[in-house]
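**Student:** What follows is a group of structures, each given as structure tokens.
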Structure I
Amino acid sequence: MVLTRRSAWLLLTVLLGAVGCVGRESTPGAPAIMAVDDLGDTLRLATRATRIVSLIPATTELLFALGLGDRVVGRTTWCDYPAAARAVPSLGDGLQPNLEAIVAAQPDLVVLYNSVQNVAAADRLRAQHIPTVLVTTDRLADVPRLARLLAPLGGRAEAGDSLARWFEAALDSATATGGGHTRNVLVLAWDQPPIVIGAGSFLSELVERAGGRNVFHDLAAASAPVSLEAIASRDVDVVLVLGDTMPAFARRAEWMSVPAVREHRFVYVPSALFSRPGPRSPEALRVLSAALRAGPLP
């Protein structure tokens, strides 16, 4: 495999959300905290959120970076960074979540991934007057955007603006400025059947910013199934491996049709940095740039 268990979230990013949400009504005379979610729906909070259930690894990490980690009272099994997040009670999966567990956490804000699989969950939470937002966390640009969306809901609007500005500057600073050989990079989300990363994923953006070229950049989706024949036809220079061990598919006969696999032209990067877009993405970009420069040539 190119990705570890964290790849579960990459496989889900192609889903599109289809529902909005409305929060609790404001108390008379009190100014509401308002935000518009990714679907254009308005959320209103009577006061800043103090008990947040975050069911997306990317938003959980972001909330901690915003100084709101002490407000997070529920997370998913996959929310593993920072270390303090692992002390937060796990409420299970982020798609088709355990509603009883969410309600039991008594949240005043729930953050769900913007997926058709979460439509019913959002409806039921709103019916119980639990403010809920559905957000998309597929691209690098989602990091500063969501910082500015979520921080005010916790009463930390300035922290959201500050993190967003820092992230954009750090990402630009880490972006390769050209020169040298451009590597044609294959990024897999899964190998049986082959599912490749397309232009809609932050991983493709990292490859391009690192001076590489995603061989499936012409696929608009975050990921998509393709044939081995299609992969073999893409003139792959190197295969990006998220981890430090040779992927199992490199030992399977059918993959010998891909020269880069047959010749073990792999570039290894630490999976933890590449599991989601977030505040660590500039560091991931620097690591990837160095790995591509040092990686094997065809």
Structure II
Amino acid sequence: MIKLRGTFIDEITHDIPSQNWTEDEWARDFDAMKHVGIDTVILIRAGYKKHAVFASDVLQKRMGIYPVYTDLMDLFLQQAERCGMQLFFGLYDSGTHWGPKKDYAMELAVNREFCKEVVDRYGHYSAFKGWYLSHEISKHEPGVLDLYCEMSTFLKGLKDQPVLISPYVEGVKQFGDQAISFEDHIQQWREIFKTLKGVVDIVAFQDGQIPYEELSTYLKAHKALADEVGIESWSNVESFDRDMPIKFPPLPFKSLRYKMEQAAKAGIENLITFEFSHFMSPNSIYPSAHGMYKQYQNWLEQQEAMQ
């Protein structure tokens, strides 16, 4: 049966709007996730620039973060445990050391101290089952790969659990004339995976930058490359629409279904999405997300009836 097993959670709201939910609304949304078979939640990032999901002493000292009034990390872990889900913890993205300055050593240093604080505060939760390297990449960048390797080793030393990455493709939907060719993309990732062998456990390529007619080719190639080095291959089935002139409405359900079916045909069994709460939830601020949930739920029921 083809279904989504996991979803990212984005409540630092880097490029999508806040839903301003209380604990009650988050509880309802976790219930909605569980109802359609989601058993994994991935915190997209625990902090971005001066925003954070909890009042971190480390980020206050190093980055001068804004006040945090609700401990979302604790809330998400409690809800994950209540619903029998596993949670992957996403790191801090400074937006400065990582982005404009490309000071990867400083980004690493901040995250080392921060993640030690996270494990001290939340490591006792049984739902805390994985790490997510929030710093997305698309191609071979030695400094970034050094960060990946050092950070992954450090994280597993803190709490030995799987490390997930979700790279993107520099495809035409986002990069237009500057898009990378399929051949160049595959060549670069063959080299990247050689470096990440034994370092990263799971890769879930984002699928939204690729034209639908080319998606199957990319999915099969990604899985083959990951299989070569023993990295588990998931697919990040984006549930928002990159074909519209605004950022970002929910995807039409027919498009979501098509992408999920193509991933299944490529032999990828574990499908996750970015992201349920905004673009698929019956509780979303987008009314069309409510329709997405109904159609998705009906499709799951149709598949079950055919088994």
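**Student:** Can you spot which of I, II the value -8500 was calculated from, given it is helix-only ellipticity at 222 nm (-39500 (n - 2.57) for each DSSP H run of 4 or more, over all residues; to 500)?
**Tutor:** Only one of I, II returns -8500 for helix-only ellipticity at 222 nm (-39500 (n - 2.57) for each DSSP H run of 4 or more, over all residues; to 500), namely I.
**Student:** With P(r) over Cα pairs in 20 Å bins from 0, in percent derived from the coordinates and found to be 34, 61, 5, which of I, II does the value describe?
**Tutor:** Only structure II yields this read-out.
**Student:** Still on this structure: Quick one: FRET efficiency 1/(1 + (r/R0)^6) of positions 165 and 221 (r between Cβ atoms, R0 = 35 Å, to 0.05) came out at 1.00 when computed from one of I, II, so which one is it?
**Tutor:** II
Values in this text are rule-based calculations from the coordinates and carry no lab data. On a predicted model such as this, the values are computed, not experimentally measured, just so you know. Cβ atoms are built from the backbone, for glycine too; each structure is taken alone.
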